[in-house]
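Before anything else, here is the set of structures, which you'll find just below.
Since every read-out is calculated from the coordinates, none of them should be taken as a lab result. Computed from a prediction, not measured in an experiment: that's the story for all the values here. Cβ atoms are built from the backbone, for glycine too; each structure is taken alone.
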Structure I
Amino acid sequence: MNKGLEIYAFVIMSNHVHLLIRSDKGTLSDTIGEMKSFTAKKILKAIETESESRKEWMLDLFEFSAKQHKRNENFQFWTHENHAELIYSDKFLFQKLDYIHQNPVRAGIVEKAEDYLYSSARDFAGMPCMLNIVLTMMLTEKMPLMRTVR
């Protein structure tokens, strides 16, 4: 089912994710909540059912995190907060794109952003990318209510 989440840029790091997104249906916070719920269920199911050497350690960690918040029953994969920023100008948009794509470079994982497999920098460089992103003329007037989320 299409929930209206449009992904313009992303990077998946070992302990956090950066997204440049917008929702074309409903509010962005509702769409993010649905995305977090869906992905948490899928990831937890994969950890529980597939061969994973760190299975017990990860599930214990997610269970401990859940006990810290009354919102969760068993496991907490995502934090409850988002660090969303409204994209208010083209200059700010390109600063955020660079910040997102340079994350693995700054972390010393790769020398060039497009070499990191879990980043839309690959798509921007014309290389295969693991997620479908919206490649469009990136101007803020064309993408109202776009936000970066960490």
Structure II
Amino acid sequence: MNLERYELDAAQNLMVFEFISEGPQGKITKLIQYTKLHSNIYNLGFGDKNIISGDIDDKVITNNDDSKKVLATVAFSVYIFTDIYPAAWIFAAGNTKTRTRLYRIGITNNLIKISTDFEVYGYRNNRLTKFNRIRQNVRNAKIGFV
């Protein structure tokens, strides 16, 4: 995808990525982490890096006016990750309805390009279904990259 994004630093196994968000709130270190859930299923988590623990803080609201660039950076990490782990199924969901909606909008706005490279599914009514601009535009939909 040719969207503006931040430069990524990656751990050797490509399970953790780090980048710097720049905006009105200053320079904020962000983390992206892939956690193996089962077999080839991975959870994609991201958020601000806690400066004390070094862990991801996915509850903080940064308001750095760069959400599109941040999401493009996270999406780019999926391309890197799946180059090394091509059989991976990647699951991502917001920890709030607002964040899930933001992610769903990002997918919907780029669905044509994403669909040329990945199969994209949404989680709805306790089922995985092919991601659809219309059907997935419902409350509480989860997002899954496959």
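Quick rundown of the values:
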| quantity | calculated |
| --- | --- |
| Test item: distance in nm of label points 7 Å out along Cα→Cβ at positions 30 and 126 calculated as 3.5, pick one of I, II | II |
| Source structure (of I, II) for P(r) over Cα pairs in 5 Å bins from 0, in percent, for residues 46-109 alone, computed value 4, 13, 14, 12, 13, 15, 15, 10, 4, 0 | I |
| FRET efficiency 1/(1 + (r/R0)^6) of positions 22 and 70 (r between Cβ atoms, R0 = 30 Å, to 0.05) - highest-scoring structure of I, II | II |
| Ranking I, II by FRET efficiency 1/(1 + (r/R0)^6) of positions 14 and 62 (r between Cβ atoms, R0 = 25 Å, to 0.05), the structure that comes out highest | I |
| Identity of the structure behind -8000 (criterion: helix-only ellipticity at 222 nm (-39500 (n - 2.57) for each DSSP H run of 4 or more, over all residues; to 500), calculated), options I, II | II |
| Parent structure of the calculated result 19, given that relative contact order in percent (Cα under 8 Å, 6 or more apart) is the read-out and I, II the choices | II |
| Among I, II, structure where Rg/Rh (Cα atoms, Kirkwood Rh) as derived comes to 0.94 | II |
